[in-house]
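Colleague: See the structures that follow.
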Structure 1
Amino acid sequence: MKNFQFIFLRFSIYLIAGIICAYYFPFSTEFIIVLGLAAILLFILAYLKSKRKLFPDLSMGIATLIFIFALGLFTAHFSIPSNQPGHYLGKSNPSKEELFARALITEELKPTNFSKRYLVEIKELVSQNSVESAKGKLLLNLHVDSSSLKMGDEVLIPWRSNEISRPLNPFQFNYRSYMQKLGVERQISITTNQLKIIGHIENITSTAWNLREQLITELQKYNFKKDEMAVFQALILGQRRDITDELYKYYAAAGAIHILAISGLHIGILLLLLNFILKPVESFKKGKYIKPILVILLLWSFALLTGLSPSVVRAVCMFSFLAIGLQMNRKTSTLNSLFVSMFFLLLINPRFLFQAGFQLSYLAVFSIIVFQPPIYRLLKPKIKVIDYFWKIISVSLAAQIGVLPLSLYYFHQFPGLFLASNLVVLPLLGIILGLAIMVILMALIGILPDILAELFGQVLSFLNSFIHRIANIDSLVFSEIDLSLLQCLTLYLCILGILLILVKPNFARLCFLLTSILLFQLSSFYNRISIPPQELVVFHKSRESLIGKKQRDLLYLFKSNQINTGFIKDYIRERKIENIELDEIPGILSFSKDLILVIDTAANYKLPDFKPEIIIVRNSPRLNMDRLIQQLQPGQIIADGSNYLTYVERWRRTCNSKKIPFHHTGEKGAFIFSDFRN
C-alpha cells in the first residue's frame with residue numbers, strides 16, 4: 001500500500017505537466033485527439049498486461065503517467081477560448097450587419113472610478129436577419145452612472161468587442177493577462193441606454209447572489225460605519241466592492257490582506273469551528289460518518305451565503321476533501337485529500353493553475369500540514385495560554401514558508417509584523433466568523449437586537465483600528481521587493497530540499513538542497529545581468545510627458561510640469577534603480593551613440609546639418625510632418641501621451657507614406673530603447 005500513499009500527488013504532477021504543455025507549447029486539435037486516443041489504448045493494454053502478473057511492473061506506471069499527462073493536455077487545450085468550437089472569437093460578420101449579443105450576467109467585479117464591471121457569458125449573436133449561437137466569457141464595462149445589473153439578468157448588447165488593453169508602461173500590472181487567466185478575451189464598454197434587459201434566468205448562482213444582496217440590504221439598516229460594513233461584506237459575504245483603496249493598503253501593509261477575500265483561511269477556520277461544535281456527533285452510532293457529511297453540508301451552506309463566488313466555491317471544494325481527511329486523523333489522509341481536491345479542480349478548470357489565489361491557497365495549506373508539526377515541536381509550553389498562542393505562531397510561520405516566495409513575486413512586499421498581526425487577527429477571525437453567522441441569520445429573519453449589532457460593529461472597528469496601527473509602522477513594511485519567476489521557482493526548490501531533509505536526512509538530499517541554493521544564486525545573478533546598463537524610455541501618461549534615461553542604477557527623469565512619477569514605481573523596482581535625478585525636458589538628448597530631438601513647438605527643429613536618429617514629439621506642436629521628415633530624415637518618430645489624438649493620426653498617416661517607423665505611446669505603450677553595452 002506504500003506505493004498508493006501519495007498517489008494523487010503524482011497524478012496532480014502529471015496533470016499539471018500536461019496543462020503547462022498545452023498553454024506554453026500549443027498543439028493542433030488533431031494532434032491532441034490522436035495523442036489522447038493513443039494514451040487510452042496504451043493504458044488499457046498496460047492494465048490488461050498487469051492483470052496477468054503477480055507483481056506490477058514499470059509499464060503500468062508509465063502508461064498511467066502518459067494517460068494523465070494526455071488528460072491534462074486535452075482538458076487544457078479545450079479550455080483555451082480559441083480552441084473551443086462555437087466561441088465568439090471564431091465568429092465573423094462578412095455581411096457587415098449590425099450585430100447584438102444576447103448574454104447572461106454571471107459575475108460582478110469590483111468597480112473602477114469610471115465604470116461598473118461584470119463578467120457575462122455570450123449565448124447568441126443576433127442580427128436583423130439571423131441568430132447564431134455563440135459562447136465565451138466577456139468583460140462588460142458599464143458607465144459608472146449606469147444602473148446596476150443583477151446576476152442572472154439576460155441582456156442584449158451591441159456587439160463591438162475590443163481587446164482588453166495591455167499596460168502602457170513597463171512592468172505595470174497586466175489586467176489583460178489577468179482576465180485571460182479567467183478565460184476572458186474581449187471587452188465591451190457601453191452605457192445603460194445601449195443595453196436592454198430581456199429577461200432573468202434563475203439558477204443556483206443567481207439565487208445565491210440575490211440572497212447575498214438581500215442580506216447586505218438588511219444589514220445596511222443597522223448603524224454600521226462605512227469601513228465596518230465594507231470589511232463585514234468582504235470578510236463574511238465575499239463582496240469587496242466597498243473596500244476603499246486606502247483600507248486595502250492598510251491591510252496589505254499589516255500582512256492581513258488575505259482576510260479581505262474569502263479563501264482557504266476563512267473556510268479552514270470555519271472547518272475547525274464546525275469540527276469542534278459537532279464533536280459530540282461522533283458518540284452516536286455511525287457518528288464518524290455523519291459528522292463529515294454535516295460539516296460538508298454546512299460549508300456549502302456558507303458558500304451559498306457568500307453568493308457562490310468562484311474563489312469561495314474553490315476553497316469549499318478543497319476543504320470538503322480535507323474534512324474527510326481530517327476525520328481519518330492521519331497526516332497521509334489529509335495530504336491525499338488535498339491533492340485529490342487539486343486534481344479534480346484542475347480537471348474541471350485547468351486555468352485555476354495560473355491564478356494566484358489557487359496557488360497561494362494550496363501552498364499555504366500544504367505548508368501548514370507539512371511544516372507546522374515540526375515547528376510546533378521546537379517548543380513545548382506547559383501553560384495553556386502560551387501553548388495556544390504558540391500554535392498560532394507555528395501555523396503562521398508554516399503558512400509563510402509556503403507562500404513567501406510567491407507573495408514576493410506577485411505583490412513585491414513583505415510585512416515584517418505578520419506574526420503580530422496574526423496573533424490578533426486569527427483568534428479574532430474565529431470570533432468574527434461565529435458572530436457574523438449569528439448576526440446574518442438573525443438579520444435575515446428580522447430578530448437581530450441592536451445591542452448585538454453594536455457589539456459586532458465594535459469588534460470590526462477594533463480590527464480596523466489594530467490593522468491601521470500595525471500598517472503605520474512603516475519601518476517594518478518591506479516594499480518594492482524584486483523577485484523574478486526564476487528566483488521564485490528556485491526558492492521553492494530550496495524549500496523542497498529543506499522538507500526532504502526534515503523527513504529523512506541523507507547525503508543525496510543534502511546535495512539536492514545545496515544545488516538548489518546554488519541555482520537560486522545563479523538565478524539572482526542572471527536577473528542582475530539581464531538588466532541593460534543603459535536604457536531610454538518614453539513613458540506614457542495622458543496629457544503629460546515623461547522621459548527616462550537609465551545609466552546603471554541611476555535614472556534621469558525629464559518631466560513636464562508637476563507630473564506625479566508614482567506610475568513608474570514598477571519600472572524603478574524591476575530595473576533596480578537606487579538614485580533618481582529630476583530635470584526639465586531638454587530639446588536634445590544623447591543616448592548611446594544616437595542623438596534624439598524633442599519637439600514641442602513648430603520652430604525648434606530648424607537646425608542646420610542636424611540628423612537625429614529619433615524624434616520625440618510632445619505637447620501637440622503645429623508642424624508639417626512631411627517637411628520635418630524631408631529635412632531631418634529621422635530613423636524613428638515617437639509621439640507621447642501629451643499630444644492630441646487627431647494630430648497623432650495625421651502624423652501616423654504621413655510617416656506610413658514616407659515609410660518612417662511611427663510609435664504612439666497611447667497605442668503601443670512606452671517606447672524602450674535598450675543598450676547592453678557597458
Structure 2
Amino acid sequence: MSSFVSPSHDLPEGTSFSWPSAGMAYGGDYSPEQWPEYVWKDDVALMREAGVNLVNLGVFSWGLIEVSDGKFEWGWLDRIMDMLDAGGIGVNLATPTAAPPVWLLQAHPEISTVDAHGVRVHQGGRLAWSPASRIFRQYALRMVEELAARYSSHPALRMWHVSNEIGNENGWTFDAETELDWQGWLRNKYGAIETLNAAWGTAFWGHHYTDFAQVIPPRHSRTQHNPGLLLDFDRFTSDSLLSHYLAEREVLRRVTPHIPVTTNFMVQRSPGAGFYRRWAEEVDVVANDHYTMGTDDRRAEELAFSADRVRGLAGGRPWLLIEHSTAAVNWQKVNRAKGPGEMARNTLSHIARGADGAMFFQWRQSTAGAEQFHSAMVPHAGADSQIFRDVVRLGEKLRTLAPVVGSRVEKAQIALLFDHDAIAALRSGAKPSDLIGDTDLPRAFHDAASANGFAVDVISPEDDLSGYRVILVPTLYLTTDAAAAAIASAVESGAHVLISYLSGIVNESNRVREGGYPGAFRELLGVHVDEFFPLVSGESVTVDDGSTGTFWSERVALRGAEAVSNFTDGPLAGLPARTTRAVGKGSASYLATRLEEADLRATVGEIASRAGVSPVARAGGELERVRRVHDDGRSYLFAINHTDAPVELDANGREMFTGDLVNGRISVPAFDVRVIEERI
C-alpha cells in the first residue's frame with residue numbers, strides 16, 4: 001500500500017499513514033448485522049469477485065454492540081472482522097455514535113436535538129443527538145474507547161470513520177445546553193457585549209443586549225432574526241459539531257496512533273452545517289459523500305463542481321469518495337435509476353478530480369428499515385443483476401487505474417472562489433431576491449469554464465491566488481478586506497478577474513458595506529452601483545451584444561471602468577451590463593446580470609482566451625476532461641462522455657482500459673470513459 005501525508009493540525013508536519021487499500025480503494029458501507037451469519041460468507045466471496053478491498057463497517061451498530069448500559073457484546077463484530085481479514089478486505093471501522101441506542105435515548109431523552117419551535121426529536125431516526133449534550137458525549141466517548149481498545153491491533157483495521165455525516169439531521173439544535181455553549185462561544189469571540197452589539201447592529205428593532213446571557217439561539221420568531229446573529233449561529237453550530245469529532249478523534253489518537261482518522265463530509269449542492277474548510281484541517285484524509293439528483297438534467301456538471309470543491313478543501317491532495325450510489329436513492333420525490341454507464345461515469349469523474357478511491361452506500365441492499373429501497377452494490381435481485389455485473393466491471397477498471405493513486409489533479413489556470421462564510425451570509429436574513437440560490441452562480445461559472453474545456457480549481461478566498469490567469473468570483477456576498485486585497489494584488493500581477501453581482505456586499509459581521517455596491521470591489525472594478533433591480537421569475541433583459549440576462553440587474557455607473565456591453569431594454573436601458581478595467585498587468589471585469597448558459601460560456605471563454613488559458617485537451621464536442629499528474633511527470637488524461645454520440649479527443653499515449661495505443665486522436669464512445677496514460 002502507498003502512503004500519504006496527513007494535513008491534520010494535531011499531528012507533527014509530515015506525519016504519514018498507509019493508504020487504506022492497495023491501489024484504488026473500492027467498496028461500500030457493509031452492515032452484516034442486518035443479515036444472518038450464513039450470508040456473510042457469500043458477501044466476502046462476492047466482494048472478492050467485485051474487487052472490493054475496503055468496507056465501511058459498523059456505522060449504525062452501537063445498539064448491537066452495547067446492548068445495555070455498559071454491557072458489550074462483541075462476538076458478531078469479532079467474527080466479521082476476522083472473515084473480512086481472511087478475505088483480504090480492509091476495514092474502515094466506524095465509531096457507531098451516529099445512532100444512539102434506544103436504551104440510551106429512553107434513559108436520557110435530553111441528549112436529543114430540539115428544533116426552532118422547541119420540539120424535541122424522539123427516537124426512530126438517526127443522528128438524534130445534540131453536540132452540546134454532556135451526557136451524550138460521555139456515553140459516546142466510552143463507546144469509542146472500548147471499540148478502539150478491542151480492535152487496535154486487528155490486522156483488518158485500516159482507518160477510523162468517526163460517526164456518520166455529522167451535522168446532517170442534527171445540524172442545528174436549540175436546546176438548553178446549546179444555548180449555554182452558544183453564549184460561551186460569543187464571549188470568547190467578542191469579549192465584551194458592547195462589541196457584539198456594534199458588530200450586529202442590534203440597535204435595529206431595539207435588540208440591544210446588556211449581557212451575553214440575554215443572547216439566545218435564533219428560535220422561532222414571527223419576524224426575521226438579525227443577519228449577524230444568524231451568521232454567527234451558523235459558525236457556532238459548525239464549531240460545536242466539529243468539537244464532537246475532535247473529542248472522538250482524541251480517544252482514537254491515544255489508543256491507535258498508527259491508524260488514520262476521518263469523517264464523511266457532505267459536499268454536494270448547497271452547503272450544510274459544517275464549514276468544511278476548518279474541518280479539513282482536522283482529518284487525515286478528506287472523505288466525502290456525494291449523491292446526484294435525478295431531476296437535475298445537469299447532474300454530471302453538479303458532480304464535477306462538487307468534486308472540485310472537495311479537492312480544494314483537501315488542498316489538492318488525494319481524497320476519498322466514501323459514499324455514492326450505484327443507482328437510485330430512496331429520499332428524493334422520484335428516485336430515478338441511473339442510465340447506461342452512469343454509475344461508472346459518476347465514479348470515474350470523482351477519480352478524475354482527485355479521489356483515490358470510491359465507496360458506495362451500501363454493499364447489500366437492505367430488505368427492511370428506512371432505506372430498504374436505496375440501491376446497493378448487491379441489489380435485492382442478488383448477484384444475477386445488471387447492477388452487480390456493472391459493479392464487477394467497475395472494480396476491474398479501478399484495478400487498472402492503480403498507477404494513478406497518489407497523483408494529483410494538474411493545477412488549473414482558472415480559480416473559482418467559493419466560501420462557506422459567504423454562502424451562510426447570503427442565506428442569513430432577507431435579501432433583495434429569493435430567486436438567487438446560494439450556489440446557483442458559482443455552479444454556473446464552473447459549468448461555463450468546464451464547457452470550454454478549461455480546468456477549474458475551486459478554492460477559498462484565503463488560498464494562494466498566485467499563478468492563476470483567471471479568477472472567477474461569483475456571488476461572493478461576504479468578502480473580507482484581506483480577500484479583496486488578495487484579489488486586487490493578483491490582478492495587479494496579471495490575473496484577469498470576473499466578479500459578479502452580489503459580491504463584496506457585506507463584511508465579516510454580515511453588515512452592508514457603505515458607499516455603494518459592490519462594496520469591497522468598487523475601487524478594483526471602477527464601478528458604482530446605487531440600486532439593485534432584481535428581476536421576477538420569467539422576466540429577462542436584453543444586452544446589446546446579443547446576450548440575455550435573467551434574475552438580476554442593477555444600476556451601474558462607470559468610475560474608471562469601461563462598458564463592454566449595455567442593457568437595451570427595461571428601466572436600465574443604455575446602462576452597463578458588463579464592464580472591464582485594466583489594472584496593472586491584468587484586468588477586472590464586472591457582471592451585473594445573470595447571463596443565460598451559452599452567453600456566460602462565451603463570456604468566460606472570451607476572458608480566458610484573453611488571459612491565455614488553454615483547454616485541458618482539444619475535443620470535438622462536449623467532453624469532460626481532467627488530467628492527473630505524478631511528481632515524476634507521469635500523467636493521465638481522463639475523458640468522460642456524458643452524451644449519446646462519440647466525441648473525438650486529441651491525445652497521445654496508451655488507453656488504460658483497452659490497452660490501445662493513441663497517436664494524436666481517440667474516439668470516446670457515447671456514455672463511456674477513456675483514460676490515457678500520456679507519453680512523457
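FYI, it's all coordinate maths here, none of it is from the lab. Predicted model only: the values in this text are computed from it and were never measured. Cβ atoms are built from the backbone, for glycine too; each structure is taken alone.
Colleague: Assign the value 18.1, calculated as mean count of other Cβ atoms within 10 Å over residues 120-127, to the correct structure from 1, 2.
Modeller: Only structure 1 yields this read-out.
Colleague: If mean count of other Cβ atoms within 10 Å over residues 248-255 computes to 21.1, which of 1, 2 did it come from?
Modeller: Derived from the structure labelled 1.
Colleague: Right, here's the next one. From 1, 2, which structure was FRET efficiency 1/(1 + (r/R0)^6) of positions 40 and 496 (r between Cβ atoms, R0 = 30 Å, to 0.05) = 0.40 calculated on?
Modeller: So the calculation was done on 1.
Colleague: When FRET efficiency 1/(1 + (r/R0)^6) of positions 288 and 552 (r between Cβ atoms, R0 = 30 Å, to 0.05) is compared over structures 1, 2, which one is greatest?
Modeller: Structure 2 gives the largest value of FRET efficiency 1/(1 + (r/R0)^6) of positions 288 and 552 (r between Cβ atoms, R0 = 30 Å, to 0.05) among 1, 2.
Colleague: Let me ask something additional. State the single structure among 1, 2 that was used to calculate semi-axes √(5λ) of the Cα gyration tensor in Å, giving 41, 34, 21.
Modeller: The read-out was computed on structure 2.
Colleague: Tell me which of 1, 2 gives 21.6 when you compute Kirkwood radius over Cα pairs in Å, for residues 64-343 alone.
Modeller: For Kirkwood radius over Cα pairs in Å, for residues 64-343 alone, the value 21.6 is produced by structure 1.
Colleague: When Rg/Rh (Cα atoms, Kirkwood Rh), for residues 392-639 alone is compared over structures 1, 2, which one is greatest?
Modeller: Largest one: structure 1.
Colleague: Here is a further query. The value -9000 for helix-only ellipticity at 222 nm (-39500 (n - 2.57) for each DSSP H run of 4 or more, over all residues; to 500) was derived from one model only; which of 1, 2 is it?
Modeller: Structure 2 accounts for this read-out.
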